[in-house]
Structure I
Amino acid sequence: MNSMILTDRFASALVYANQLHKTQIRKGTNVPYISHLLSVTALVLEDGGDEDQAIAALLHDAIEDQGGEATRQEIWSKFGQKVAAIVEGCTDADTIPKPPWRERKEKYIEHFRHAPPEVRRVALADKLHNARSILSDWYRLGDEIWNRFTGKKEGSLWYYRSLVEASKAAGGFCYLTEELDRVVSQLEQLALLNQGMN
């Protein structure tokens, strides 16, 4: 197996991602947003992603959260067409205000189902880290965790389960898909358990 050495492009992307997101924190927490970007990047690298995919993982929320079209152009000029295309593929909205939540998520699931493998790898790593974060926070906060999200409990669980099914249908990325399935199943069980207690 060939070892991969990350170049100065990756280091430059890391600095750029930190600059773009430095004032952001994770929803409902005091955790700097960069922690999510680093976690997603680690998952992509550990799954065999190349440097372009790792850079895209660092920047996967940049178009959506930090400037839309202007940021898209900047990513293209700094890191190239391949990185820009992956980031674009991970973006579910680049306009303010965003389209209605359910419509946006349905469109994203359909897009994900037919996306190129490099987009699906970064997107799966993103969703897996998000789902793990929800699970971790559920143990501290219980069902009130769902109030952070536009889709609330029912919508959020529908979205994650739909992504698992879309990923299984598309094939590939066994570890990321199965791990997302495991975490989502755990969230679904906790939701049912909590429902039974109320």
Structure II
Amino acid sequence: MILSSRFRQALVYACELHAEQVRKGSGVPYAAHLLGVASIALEYGANESEAIAALLHDAIEDQGGASTREEIRRRFGETVAAIVDGCTDTDQTPKPPWRERKQAYIDHLPTTSASVRLVSAADKLYNARSILQDYRQVGETIWERFTGRKEGTLWYYRSLVEAFEKAETTPLVEELDRVVSQIEQLAK
């Protein structure tokens, strides 16, 4: 598949939306995460709309809520907007309590479309790989970065794997399970 100008437009838009963001604890520009999630999604079979949604998966949640959702719909269509919406755990400000929000996200995953699950799993795999890499470098202090701390973060990632598996087991979900298992082993 050759990516069209639509993908390039989404890449520019995503970089503009998240220009002032950096990753928790590492200070890496947020665009690296967006590119990584899109790369994983493409490697696991994403079509162009899914790859665009991967670039924009955090836009509604982190960059403007409902107005950003409408802008995504206007620029990239209903399919992309629906995928991004399905990857959004909240568009409320202030955000609901962390555990409640994460549980609601986990609960909705098995009933979402295959496209939402693909992009969501790509996001979670990217995040889990980052946690594993950083854990090996900084040890237990990594958990200070996360609202759920160690116990909550481990619960969240294992629950995500289980929710994805309820819908279907794919090579992407299997890889997520392997990485989460490695984190759990280190965390013992």
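Values in this text are rule-based calculations from the coordinates and carry no lab data. Just so you know, these numbers come straight off a predicted model, no measurement behind them. Cβ atoms are built from the backbone, for glycine too; each structure is taken alone.
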If distance in nm of label points 7 Å out along Cα→Cβ at positions 64 and 168 is calculated from each of I, II, which structure is the one that comes out at 3.3? II
So if we calculate distance in nm of label points 7 Å out along Cα→Cβ at positions 88 and 144 for every structure here (I, II), which label has the highest result? I
The value 20.6 for mean count of other Cβ atoms within 10 Å over residues 48-55, derived from one of I, II, belongs to structure I
Of structures I, II, which gives 1.2 when distance in nm of label points 7 Å out along Cα→Cβ at positions 24 and 104 is computed from the coordinates? I
Consider the structures I, II: one of them gives 2.3 for distance in nm of label points 7 Å out along Cα→Cβ at positions 72 and 152 as calculated from the coordinates. Say which. II
